[in-house]
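*Asks:* Take a look at the structures below.
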Structure 1
């Protein structure tokens, strides 16, 4: 009987303690963190991380290494920041966080936005082999936040008439024209009848520009093979008969390659 009474008294005592604490008996003690402290984050514009991105606009402009690619992040620790300040010969701020997780600030473009950007880039431009634009099959893409416009580069198109699909390289650039991101995008074209013919037929006269340092010389030659604008072709120089390789910049001119 005494044993039963003691057990009931012990249970009541435990219940009262739990109520006084306001938490179940297995809850962590007050003032104790249940898990590791979260690392603060910083989103960075541009290809380089700077101290100002982490420490605020008033911090010295000290570079802290490359910005991670879109979708990735990296941790910049206090000792890394201090080493960067020491290498730059700048006194670091007194308060530097133990670590900061940095990522690249980005924006997501819809397929329609990418399509509009490509069409704007091609508006008024002469497409390869006299082609006309039929359709742009763009997809949504994540790009750096500083993106402003795109450029479009086509591969060598087939020498034939009719519909053709080109895997164009679409480059997203900033306001200074620096490349930020590239994607391959299928673009449907319609090639005219003349596209079946070489833009530069074999035997056509062509002026080859030879640049050596500050010296530039132009010589007359003929195309040794059928070729197109933008392609590399052998050019026979007159009257010597020597053959040099050059890249055709238009139907009448080519630039000699280094070492040719």
Structure 2
């Protein structure tokens, strides 16, 4: 699962890191896509590196939509198609069975660069009858950019949209993000690739087996750091969109090691 990310690198930093050219489209060239907390349900614009434009970074809306839809109508689309969960994540395990997007999994993959992401941990403590949940922040131990593996689509009105791939949770992620949030009742984690795998991910000659192998063999748990942060992240008044939101906060309610 990944509905919240953090992106603090400026466009020029990403351009240098990936040795890629920035394509701004209709976006002003001095605009930065920086978020201390990018909440997926707000459908922010974020940088992606698309398979069809290798060596380029372009802005895309988080929340994938089918090619026969209209990006300008994205609010209505997700309201009418609520089962899509706003198009934020796609199950990498069975992407080729997906009615809308299985056919483009070999041709429209992408990399979404982020600094980290947030996942909720459900404690055994209840407040007013509801479980007390604590957000955790995940980052790479080496502080490198995270290469999230994703899929993108281009709508009828030429809006580029994307989703982040997930797969079965590894032990670290299952312990922290310990509540299934899908009808299949399994635990999930985003697909994070190292730099070499990110380049390999965008190759055009992959078959289904190649793609599944990359999805299922991404960065292992020991490459990540994670710690609990302020519950302000969950507030809807914007209190979570601040630089210090990733500061560690200790909670006596947390019973796991991290």
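Every read-out reported here was derived from the displayed coordinates using simple, explicitly stated rules and does not represent laboratory data. Keep in mind the model is a prediction, meaning the values are calculated, not measured. Cβ atoms are built from the backbone, for glycine too; each structure is taken alone.
*Asks:* When relative contact order in percent (Cα under 8 Å, 6 or more apart) is compared over structures 1, 2, which one is greatest? Let's see the in-between values first.
*Replies:* Values: 1: 11; 2: 21.
The maximum falls on structure 2.
*Asks:* Out of 1, 2, which one gives -3500 for helix-only ellipticity at 222 nm (-39500 (n - 2.57) for each DSSP H run of 4 or more, over all residues; to 500) as computed from the coordinates?
*Replies:* 2
*Asks:* Something else: Out of 1, 2, which one gives 13.9 for mean projected area of the Cα convex hull in nm² as computed from the coordinates? Walk me through the intermediate numbers first.
*Replies:* Working: 1: 28.1; 2: 13.9.
It was calculated from structure 2.
*Asks:* Another one. A value of 22.4 was derived for mean count of other Cβ atoms within 10 Å over residues 107-114; which structure in 1, 2 was it taken from?
*Replies:* Of the options listed, only 2 reproduces it.
*Asks:* Related question: Work out the source of 1.8 here, i.e. which of 1, 2 gives that when distance in nm of label points 7 Å out along Cα→Cβ at positions 67 and 171 is computed. Can you show the working numbers first?
*Replies:* Numbers: 1: 1.8; 2: 4.3.
This figure was derived from 1.
*Asks:* Something else: If distance in nm of label points 7 Å out along Cα→Cβ at positions 43 and 75 computes to 2.3, which of 1, 2 did it come from?
*Replies:* 1
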